[in-house]
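> Following this line, the structures themselves.
Just so it is clear, none of the values below were taken in a lab; they were calculated from the coordinates. Bear in mind the structure is a predicted one, so any value in this text is a computation, not a measurement. Cβ atoms are built from the backbone, for glycine too; each structure is taken alone.
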Structure P
Amino acid sequence: YNERTYPNFCKLLARLGVETQLSSMSFSVRDDAADIEYKGDNLNALFAQRSNLLRWGHYRMLLEILRFYRQSRRLLAEPAEKLTMGSYLRQQRYSTEFIERHLIPMGAAIWSADPEQFYDFPAVYFVRFCHNHGMLNILNRPQWRVIRGGSVQYVRKMTLPFRSKIRTSTPVSVIRRHEDSVEIITDRFGSEHFDHVIIATHSDQALRMLADPTRAESDVLGTMRYQRNDVSLHHDTSRLPKRRKAWSSWNYHIPKQRQSSAVVTYNMNELQSLRTERTYCVTLNSTDCIDPNQCIRDLRYDHPVYTTASVVSQRRHAEISGKNRTHYCGAYWGYGFHEDGVNSALAVCKHFGKEL
């Protein structure tokens, strides 16, 4: 997170007294088929692979990065809400090098998205996110920070006052709304009735739990899809760029055999300033390529898929939240990050006369 674009999240951390520290948000791309890799940190890193000095396509990509930073801002002045990234890039005649070795890797890495689906991403939505986060600037970018000890630290502090009331390993099978209550059904506790229900799950999970979704709930939640990403925590540094000068916090990998999911390796030593003998990596969607002897744990995460339809549905939050004794919050109501989760929660809190 950063202090410029995460004001409510920062306010929450300050209130909880959570310790934070500076972080590096450097980014690299490795394209195995073309045998090209670079790091977008500085001029030396852009040419960490010295043969890039002789590649005209690499220079063209760099020039078009500058053009995109300058040109894309016009979308914010005259937003075309239905314009997709694919249409915009074709209209502006951006090169394959820029699209496949910079923009798609950046977008797919940010949202852990299918590289091909990035063409369907709402152009204004993407540009607005980049602009708000200072990503369209060469200079004056925000300083990123991480929570010391990981996000579990603020979760522990936030839940401390009511930890004894939290029921873990108790999945909800059905939510049924009545005129004077909300019925929650679980295997462990059977049927229970409450005054209100706040659903802080993924949108698709929320829709599945509702016994009687309204047409608006089906329309809104149904357009906000999620996709699976397989994640591995490991020590296998072969998932990072071949040249150590190109090692970054975020490392996007384009394998020779293209696949329908983003392959990204996060260098946790860079991201969280770890001082350890071995490098800790977190890799998305490349489990089979990781040395099993260096694998620590395999996990699964689901990330929201952003489309023109899902962005339109985000604006309909008030249409379904606070109705039928039911309230919705989650980062999927925004860009999918901490600030978005907090903002959606504050919208629910406002209904009950509470604020941060």
Structure Q
Amino acid sequence: MDEKNHYATLDGLRGVAALAVVIFHITQPSAIKPASHGYLAVDFFFALSGFVIAAAYERRLTTNMTLGDFFVRRVIRLWPMIIAGVLIGVVGKATKMAAQQAPDPVLLSVLLVAGLLLVPLQIGRDDYPQAYPLNPAHWSLFYEVAANFVYAASLRFLATRILWLVLGVSGLALAWVSYAGDGLLPGSMMSEYPWGLSRVVFSFSAGVLIYRHRPAISLPIPLIIGLLLAALCIPSPGFTWAYDLACAFVVFPLVVAAGANHQPRKAGIYLLGGRISYPIYAIHYPFFPTFAHVIRSYGLTGAREAGALCAEFLLVVALAYLLLRFYDEPVRKRLTDFTRKRIALKAARWRRREPAE
């Protein structure tokens, strides 16, 4: 797949999943839980990433693309919004500190540097042991980056049969994690990082295998979207671990495979969903504790609570869109143009150094 082309349906599905995980987080302290399994969007993202990365880069990585080039492209793609999410988290953390005590500039500086480098670090007694206190949702971005680079670095050894073996072993680990943790929610805490590893290895491997085999699965788009929404929204009291495993093992690979084979007639809204999904995910979490505090402090219930949650949701989506249009896309374009010019300049210098025949 050329980088300028897109699997439009998969882009739209990514947008749906991003909205679901936002709804899951903002409604955690509420009795209103329309996306009770929104956390499974992470497993869907990992499977989707495996497919898309393989489609975009597998052939080039085995021919003329260097690991350095791949590394630069992924950093340009991911880091602008990581930076934005961390900076929003700094503001939220400083505001929380100011409400409780004087802000600690040393602590904030340490957390800022760790967050910008995507290094897991838990400091402070007032937090849950989150790996990324400024923006806890970034734990999955750490795994996304790690999966991308491990895949690229080991691609020459990743024959399809080896990848099936990796899928099988990680699937067993994932089954244990889901059973022991009563579902696939674990992963964001420092103590849960080994658990999160099984989630990314299994789902990313599944996505790569879907690309390599390209099963001829064809489903109507309402059914594809319906399967994804059902997986993320239907409650499963009493058997969450089995439900989550079924989604990771069956539903999400099926949705990715079917979505890859579907091309919508009007792709605009699907492509927009794909464009905005990453900014939504990268920035949404720091707003959650602030709005939760407001809801508790003012005792909002019923329609007022629902109104506050809707306002938070709309704020996240609107800010994500503004960041996409006026920050993320322009910055990525400039960085991409800059690196291309540098590569072209180096190539020209190299040609001048070659001896004439």
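> Work out the source of 14.0 here, i.e. which of P, Q gives that when mean projected area of the Cα convex hull in nm², for residues 64-223 alone is computed.
Considering all the candidates, the number was obtained from P.
> So, one more: Taking 23 as the value of relative contact order in percent (Cα under 8 Å, 6 or more apart) derived from one of the structures shown (P, Q), identify that structure.
So the calculation was done on P.
> Determine which structure produced the value -23500 for helix-only ellipticity at 222 nm (-39500 (n - 2.57) for each DSSP H run of 4 or more, over all residues; to 500), calculated from the coordinates; the candidates are P, Q.
Q
> Let me ask another. Can you tell which of P, Q yields 3.7 when distance in nm of label points 7 Å out along Cα→Cβ at positions 120 and 168 is derived from it?
Structure of origin is P.
> Any idea which of P, Q comes out highest on distance in nm of label points 7 Å out along Cα→Cβ at positions 24 and 256?
Across P, Q, distance in nm of label points 7 Å out along Cα→Cβ at positions 24 and 256 peaks for P.
> Matching task: 0.10 is the computed value of FRET efficiency 1/(1 + (r/R0)^6) of positions 96 and 200 (r between Cβ atoms, R0 = 30 Å, to 0.05). Pick the structure from P, Q.
Attributed to the structure labelled P.
> Still on this structure, I have one more. Taking FRET efficiency 1/(1 + (r/R0)^6) of positions 56 and 272 (r between Cβ atoms, R0 = 25 Å, to 0.05) as the quantity of interest, name the structure among P, Q where it is greatest.
Q
> One of P, Q was used to compute distance in nm of label points 7 Å out along Cα→Cβ at positions 72 and 248, and the answer was 1.3. Which one was it?
Checking each candidate, the match is P.
> Additional query: 5.1 is what came out when mean projected area of the Cα convex hull in nm², for residues 48-111 alone was calculated for one structure; which of P, Q is it?
Of the options listed, only P reproduces it.
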